[in-house]
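K.L.:
Some structures are shown below for you to check.
Rule-based calculations on the coordinates, nothing more; no lab input. Keep in mind the model is a prediction, meaning the values are calculated, not measured. Cβ atoms are built from the backbone, for glycine too; each structure is taken alone.
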Structure P
Amino acid sequence: MDISNFKQRRQQLLHRMGSGVAVIPTAPEAVRSRDSHYPYRFDSYFYYLTGFNEPESVLILIAGAQPKSVLFCRDKDLEREIWDGFRYGPDGAKEFFGVDEAYSISRLDELAPQLLANQPRLFYALGADVSWDGRVSGWLNQLRAQVRSGVCAPPDVADVRALLDDMRLIKSAAEIDTMRRAASISAGAHRRAMRATRPGVMEYEIEAELLHEFRRRGAQSPAYHSIVAGGPNACVLHYVFNNAELHDGDLLLIDAGCELDGYASDITRTFPVNGKFSAAQKDLYELVLAAQSAAISAIRPGAGWNAPHDAALAVLVQGFIDFGLCHGTPDAVLESGDYRRFYMHRTGHWLGLDVHDAGNYKQGDAWLALEPGMALTVEPGCYVRPAEGVPKHFWDIGIRIEDDAVVTPTGCEVITHEVPKSVAEIEALMAHG
């Protein structure tokens with residue numbers, strides 16, 4: 001781990017703060033049942049600034065003439081390490097993670113008010129966690145009680161996430177390299193899933209293939225609950241049951257990606273269970289593929305965030321009209337919103353430490369302009385449920401094609417390119433197993 005990247009981010013945040021104090025806690029551990037916990041996952045904002053992945057940790061940054069970083073973490077405890085594994089402790093954390101000071105988390109309520117005293121502004125994610133809101137309010141009230149002694153609480157509170165979201169939108173070279181590796185692992189998992197798919201297999205068996213490949217190649221976990229949706233299940237956008245049998249003649253939609261060193265990948269592919277697209281499946285599939293191609297071509301510096309969506313939507317709407325799913329002119333279908341029966345989501349989202357990563361999509365009334373280093377998904381789709389007036393040969397066909405892209409100075413780099421997505425490529429891969 002290159003700790004210099006995290007130190008640079010802390011310095012950048014301190015510069016953006018100008019003056020004041022920031023409090024950034026990590027995520028708490030969560031009990032699954034009785035004494036069993038969910039697998040621990042740190043808070044993305046906290047990790048972005050520290051690289052520290054232990055629970056019960058808080059980062060406090062003080063900006064101004066003498067900026068400093070203060071980390072609170074668990075004590076070194078050899079007895080607990082027998083049960084739970086290695087802990088850095090304050091001394092180890094200070095040395096390895098490059099913070100200016102480090103203390104036991106047991107001293108947080110003692111020292112935090114001192115660090116907040118007489119600061120002009122508090123940067124804190126108010127409303128993100130009710131328990132932390134109460135704790136921070138307690139520190140502020142302690143300071144307010146000392147006003148006659150010349151001690152003041154920060155009079156202003158600003159959302160630290162607003163500063164960090166802007167920072168997180170532009171990925172560094174190191175972040176993009178990690179995302180490329182995560183994308184490659186996920187791409188391998190999707191290829192493996194295609195090879196394992198055949199009629200009679202259960203959706204959860206294919207999910208197991210994905211999970212095996214994630215861990216086999218070093219990813220720590222899925223970035224989100226994998227969607228493995230056969231036949232009509234593909235028309236349920238967030239289908240997560242993964243417990244149905246795959247049938248001959250159906251399509252299988254897989255939306256799955258791994259998390260590697262905190263960074264997410266997000267890939268969707270749709271392909272025939274028996275390895276061969278029917279005529280109706282091919283028609284809709286190639287429509288969605290053309291929409292995705294148009295969206296990818298629209299990604300370039302200076303283009304508005306919505307440009308890929310608009311490009312994909314134009315292709316889809318014309319296709320819906322051509323195939324008899326919608327009726328009228330493209331402008332009329334767009335104005336009425338009739339296309340939303342078959343395409344009801346947007347074409348992408350930011351990607352990074354979170355699957356739906358931090359960052360605004362608009363600045364005022366205008367869509368944010370794309371810049372080199374931004375990472376986003378490109379995922380048009382088409383979902384046809386049985387309904388009166390809808391051609392029956394399209395019923396129960398759900399298709400989504402999703403890739404991850406990084407904006408470059410001249411366009412974009414599709415970092416998930418290792419997964420086949422043309423009809424010929426998919427059928428060839430599945431034919432050879």
Structure Q
Amino acid sequence: MKQRVPIQNQVPLWKPLTVRNFFLLFLGETISIVGDQFYLVGLPWLTLQLTNSGISLGTVLMAAAIPRAILMLIGGVFSDRFSPRLVMIVGNSLRALLTILLTVIIALGATELWHLYLFAILFGILDGFFIPATKSIVPKLVNKEYLVASNTLIELTNRLALLIGPALGGLLISVTNIQTAFAINAATFIFTTATLLLIEDNSRSNAEIDIQKNILSKKIFSLIIGIGEGINYVLNNRPLKVILLVLVMLNFLILGPLQVGIPSLADSRFAGGPIALGIMNSAWGGGGLLGTLMPQILPKIPRLGIIMVTLASIQGFGLFLLGFIPNLLLASITIGILGLCSGFFTVLGIVWIQKQTPPEILGRVMSLGMLASFGIAPFSLALAGLLADNNLTVLFTVSGGIMSIISLFFMTQATIRQI
């Protein structure tokens with residue numbers, strides 16, 4: 001059996017911030033993620049106001065999820081062959097331009113549903129390259145002993161942004177208008193692009209040399225080979241393969257119900273409109289914030305497989321309860337617990353993959369990990385949209401019940417418990 005990769009270490013949480021390059025990444029992404037929450041409240045609310053349809057909301061989210069999933073593997077290769085920093089700079093610059101354009105369209109009162117589909121597709125394309133880069137850049141900026149603290153810091157601020165940003169976004173939309181929220185998001189993209197440009201990148205990969213030589217045929221061949229290498233590595237790593245397969249099944253049951261169900265709850269069951277939506281999204285972020293601290297707080301962490309299945313069981317039960325909860329307070333508490341489970345596992349999972357994967361293939365492996373999360377999203381969103389239009393209670397109880405049963409089954413499997 002392959003030796004178990006330890007997850008914890010004793011590096012203080014603040015220590016990676018003494019590394020200049022990591023500090024710049026941390027600062028820029030923190031600001032950007034806060035801005036993203038304004039977008040993530042504004043887009044669903046704008047869709048529901050235009051259409052009053054859960055199906056429309058699900059398909060708009062699908063429009064982003066499909067290209068994101070398809071391009072995730074290619075994005076991982078780009079991060080390995082070129083530079084995660086370069087990919088992030090280009091991605092943030094283009095997203096800033098798109099968000100500015102969407103803000104102008106909304107301000108002119110010319111918004112139509114097809115605009116939302118188009119922008120969702122374009123954002124999904126950029127996400128397919130950007131997300132693997134964000135997951136593979138950290139090991140290039142800090143030493144291995146800083147990985148746990150670095151990833152915990154990043155997830156911690158992600159969850160803190162999820163705690164503060166949605167509530168502020170919902171309040172801002174309620175008090176002013178939706179275009180203001182999108183304008184703020186555009187400004188944060190510009191800020192994080194500037195911080196990325198300040199990061200020193202002394203490495204020169206073979207792919208960067210190829211770009212300078214403009215050898216197109218070699219780049220295409222390298223891209224195909226690179227994807228194959230990433231897939232081959234995962235297929236020959238049994239623990240990694242099992243974890244990714246389990247994630248596919250579990251994400252199918254939770255992504256759609258949360259992304260479609262929470263805005264639909266705010267629109268149809270709870271009073272408060274965008275403020276209710278912001279509060280529930282903030283509850284998710286607050287729970288996730290606590291979850292990211294768990295690896296630093298707990299004296300001993302069980303095996304990754306046991307943690308994953310236990311947290312999935314809790315999430316399944318929480319989803320089931322959302323089908324019946326009658327008020328915003330209880331719903332927010334439940335969503336907060338779901339976020340705690342997500343934040344806890346995210347930190348452990350990322351560190352586990354980073355520590356056992358060679359750096360030269362990490363971008364591709366992380367992209368496969370993201371594919372396990374995002375690749376199933378279009379199908380989950382489509383089904384959730386259909387169920388949300390008919391009965392929100394059925395959406396949450398069916399997904400939560402099935403997730404609980406599957407989690408209990410996984411717990412009986414020795415292969416998963418030993419990971």
Structure R
Amino acid sequence: MSDGVDRAILARSFLRARLEPAVFPTRRALSAWQERKVIAHLRWARTRSRHLEERFGAHATEAWRALPITHKAEMMARWDDVVTVPIRKDEALAVALRAEEERDFSPTVRGYTVGLSSGTSGNRGLFVASAEERAEWAGAAIARVLPALVPGLVRERVAFFLRANSNLYQSVGSRRIAFTFFDLSRPFEEHLARLDAQPPSILVAPPSMLRMLAEARIGGRSAIAPRIVVSVAEVLDPLDEGVIRRGFARVVHQIYQATEGFLGASCAFGTVHLAEDVMIIEEEPVPGAEDGAFHPILTDFRRRSQPIVRYRLDDVLVPRRSPCPCGSVARALDRIEGRADDLLFVDDGRGPLFPDFVRRAVMLADAAITDYRVVQRARDRLALFVEPAEAWAAAAHALDRLWASRGAPVVIERIERPAQDLMRKLRRVVRALEAHP
């Protein structure tokens with residue numbers, strides 16, 4: 001394994017991720033095991049993270065659920081006190097920023113990988129990971145992406161599209177897995193040429209890029225035929241999923257990950273399951289939600305270099321109501337709505353309007369619709385782009401009816417297609433209000 005990644009740790013992580021359904025036959029068994037892991041982890045971490053020890057105060061380790069919830073802004077403000085490794089924020093940030101500028105993501109800080117994440121909302125996050133944590137991540141990623149029970153029977157060629165490369169992702173490379181990074185900042189035609197020269201068996205990319213590649217294949221501009229297609233980084237919109245599935249004739253799998261860690265992945269049936277073998281995820285209900293939507297509060301019991309303890313994400317997750325056919329006891333999601341910044345507000349006292357309602361209204365308005373953007377500029381004003389242009393009136397009417405169902409008027413403005421920057425995550429439903437509850 002390149003870059004000093006521990007093969008034993010990688011193999012252990014792989015087997016744990018693969019065998020978890022058999023190890024934990026019930027939710028009760030999983031929960032009891034999680035609690036033991038968290039307490040053992042926190043006994044170690046609270047003595048090494050000044051910020052964590054301050055949060056504990058007089059609380060016993062076993063009372064960890066009483067700790068105040070933290071978030072990205074506090075993590076960044078107190079970074080030096082949060083981490084347990086001898087790396088200061090200014091040092092880590094300098095390396096990460098230089099890597100972004102030079103597009104060379106190989107340097108580490110005393111053996112630790114550092115990197116930046118913009119996040120769906122655009123708020124920058126800084127992460128650090130040890131070689132052991134990279135191996136843990138690599139094992140879990142391989143287990144969830146490769147279809148064979150034991151990898152290595154065939155040589156896999158992985159094409160990975162991201163805004164920024166990282167030693168974290170390069171950890172996946174081995175003699176049996178050829179890993180190639182594709183920089184989203186490079187021209188699309190360059191990507192097509194590289195892919196055709198080295199056709200991947202596994203294609204991993206944000207859905208906006210997957211769609212472009214699928215359309216290139218449908219149009220005869222590309223001949224790649226990956227066996228596995230994985231969506232990362234952005235919310236997988238049903239409109240994009242349909243095009244990607246049709247273009248590659250494959251189920252579109254998902255990896256749910258953020259600066260804060262590996263959060264989940266889809267099973268063979270395409271259902272996203274939370275990574276409860278590495279963290280406990282508490283649920284903070286979204287006010288006004290009728291489908292069980294919640295913000296996840298993370299407590300990672302494997303990540304030591306940068307402890308994640310009762311850490312709230314702005315993501316909005318909707319749980320699956322029925323059991324997944326795969327049999328895993330890990331919680332399953334119906335969908336990932338995106339960030340709280342994607343919730344729209346209506347003056348009817350009934351809480352937020354979820355992007356899924358907006359997406360469905362537009363998509364069901366006209367079967368010919370292939371792309372759209374909805375931007376809420378005021379509580380009673382929307383900006384709408386629809387392709388093809390002939391379907392705009394139908395989509396606008398559908399949105400007008402959606403707002404009317406909430407007893408609220410809305411003015412809908414027609415706009416041209418917003419410029420798409422592949423270095424930023426695509427969001428089709430966006431709230432652009434200056435103030436909100």
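K.L.:
Starting from the value 21.2: which structure in P, Q, R was mean projected area of the Cα convex hull in nm² calculated from? Provide the component values of the computation, followed by the final result.
P.N.:
Details: P: 24.4; Q: 19.1; R: 21.2.
Comparing all candidates, it corresponds to R.
K.L.:
Can you spot which of P, Q, R the value 18.4 was calculated from, given it is mean count of other Cβ atoms within 10 Å over residues 231-238?
P.N.:
On the way: P: 18.4; Q: 14.2; R: 21.8.
Among P, Q, R, the structure yielding 18.4 for mean count of other Cβ atoms within 10 Å over residues 231-238 is P.
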